[in-house]
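Computed from the coordinates by the stated procedures, all read-outs in this text should not be read as laboratory data. Not measured: the values here are computed from a predicted model. Cβ atoms are built from the backbone, for glycine too; each structure is taken alone.
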Structure 1
């Protein structure tokens, strides 16, 4: 997914990879950053991402925080990770949603000035990463739902209050977005 973020002169790209093999997380991230200068790139454990909307709204909140000088971090990419995990501490956000040596499914978020730059960045990542590009790893599945509820502290009662006509996945996505929005209010 690539789309323009209105009001920010930025484009966002969200994609996923499966069968990823990362032996050295720090070396991997350093290598990617060298290949993708001039853009914000963040990697996430795709097993805990509640669909592309989750990452889109994390990026939107991060952009708003930076615009109002209310950001927690100095990096837009890290700020996106903070919002995606609904955490105020970088180390906690990395622990919860960051990639690790055993991460086999990875979500990637890119923020850039142009759509072409997002596409170029995806190409550079695809060449560097050992894995297969597959956006399905980002989608909310039944298997991921329980882990996401636990991560965000979403109770059965909270989920039931949000349910409309049995659309549990949509309700869960909306609750994750609400939890991220609460982080913005806490600033």
Structure 2
């Protein structure tokens, strides 16, 4: 099996570690294989890939798209290192408002699967970082939403006190005020 799938503290979140084949020439790994992901419980068909580059101290997030254009994501860092965070925003969830953070980097080559019903953000730890992520739906500006990165109710332990945040992200509302239509289903 080319991947190890590790379920995280909040059900539905999965850390993906690919098998890396290294030799004197470099390395090879599979970043995605539908049959393996499906067997691990990741059943979405991913239809859009995104690639971003940011410098040290940049924080992007916390982002999501609401229904009917909600997105599941698989996020990885192909250059540098990021602190990647996901927050459960499903009303009625026993984990509502709880977050999980993990280090993704070009060294560890791990990816994080985030299902629908979660907000996502990251902060760059290295001088620069390049992030790639798969999405299960097209980008939809009219359904795009965000939560302020420093919401005191979330109490996320970000690695920087004063990160660089876009003007748009700096105006995001608190979780309790956000336009969110996700409902927890057992």
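Matching task: 15.7, 48 is the computed value of Rg and Dmax of the Cα atoms in Å. Pick the structure from 1, 2. Traced to structure 1. In this comparison of 1, 2, the computed figure -1.02, -1.36, -1.44 for log10 I(q)/I(0) by the Debye sum over Cα atoms at q = 0.19, 0.23, 0.25 Å⁻¹, for residues 40-111 alone is attributed to 2. Which structure, out of 1, 2, was relative contact order in percent (Cα under 8 Å, 6 or more apart) derived from, given a value of 28? The read-out comes from structure 2. Quick check: 11.9, 36 is what I get for Rg and Dmax of the Cα atoms in Å, for residues 8-47 alone, calculated from one of 1, 2. Which structure matches? Answer by label: 1. Which structure, out of 1, 2, was mean count of other Cβ atoms within 10 Å over residues 24-31 calculated from, if the result is 9.6? It traces back to 2.
Given that helix-only ellipticity at 222 nm (-39500 (n - 2.57) for each DSSP H run of 4 or more, over all residues; to 500), derived from a single structure, equals -16000, which label among 1, 2 identifies that structure? Attributed to the structure labelled 1.
Given a value of 20.9 for mean count of other Cβ atoms within 10 Å over residues 72-79, calculated from one of 1, 2, which structure does it belong to? Source structure: 2. In this comparison of 1, 2, the computed figure 13.5 for mean count of other Cβ atoms within 10 Å over residues 16-23 is attributed to 2.
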